[in-house]
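What follows is calculated from the coordinates using simple rules that are stated; it is not laboratory data. Keep in mind that what you see is a predicted model, and the values were worked out from it rather than measured. Cβ atoms are built from the backbone, for glycine too; each structure is taken alone.
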Structure P
């Protein structure tokens, strides 16, 4: 990612007022998107939730649940026009830093087996496959497996 692009980016905690913008992005990148209720419940539960902005516009977001010394990345998303520019890595690095700040020993996430771009990013960042969760995600034709991945912090 270029230095100019990095300078134009900002990260801040997600707020309920951000959900309109988040809900514009979510259904454009997922076949089975989170609902507004999923996001508001996560915020109300105190999850670590962040938005990535470029020139005051939300272009990405991530949510993470902390339980004891474990961080569970629940959702990390970059709007389609901004994908493949290193922004997913940038946001993931921020979430890893937040997990460390909360003294997490490990970070976990699930990813669809068909999402090779995400799997490659997670592997590049040091995540390892732990187990396959059969039928974890809804799919257009039945269910899709998820790979549970973990990273020692």
Structure Q
């Protein structure tokens, strides 16, 4: 089931997934809490039997949406969790009406081939390579998807 995050119930599990999935440059508890309360952000969790398997944070600004974070617990990767979360976002953005949200953008580490392939499979295109984008010096692909 996909639903909006409930901070009191979900924050510990979300932070655990964040810590496991992102060794460098991951969000800490305060940053995740900030995103939950950011009026521009949408924060979905995917759960089964009261266990959170993955989450998605994205922001809507003007006529664009930006994926902030997408993570699936390693035990549940490649089982459709990220795709379901992603489709929930797409359906919501399309429900806003034609022309409201025109593009979706994101950055992904250039060495994260699994995530890069996931985004390519879901209609994103590499727009440019941001050299030394991450704090550890990793490059990032800046990717875009036209929603219209």
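Which one of P, Q has distance in nm of label points 7 Å out along Cα→Cβ at positions 34 and 90, as calculated from the coordinates, equal to 2.0?
Of the options listed, only P reproduces it.
Out of P, Q, which structure matches 14.1 when mean count of other Cβ atoms within 10 Å over residues 74-81 is calculated?
It traces back to Q.
Could you tell me which structure in P, Q was used to calculate Rg and Dmax of the Cα atoms in Å as 15.0, 44?
P
Ranked by FRET efficiency 1/(1 + (r/R0)^6) of positions 26 and 98 (r between Cβ atoms, R0 = 35 Å, to 0.05), which of P, Q sits at the highest value?
With respect to FRET efficiency 1/(1 + (r/R0)^6) of positions 26 and 98 (r between Cβ atoms, R0 = 35 Å, to 0.05), the highest-scoring structure among P, Q is P.
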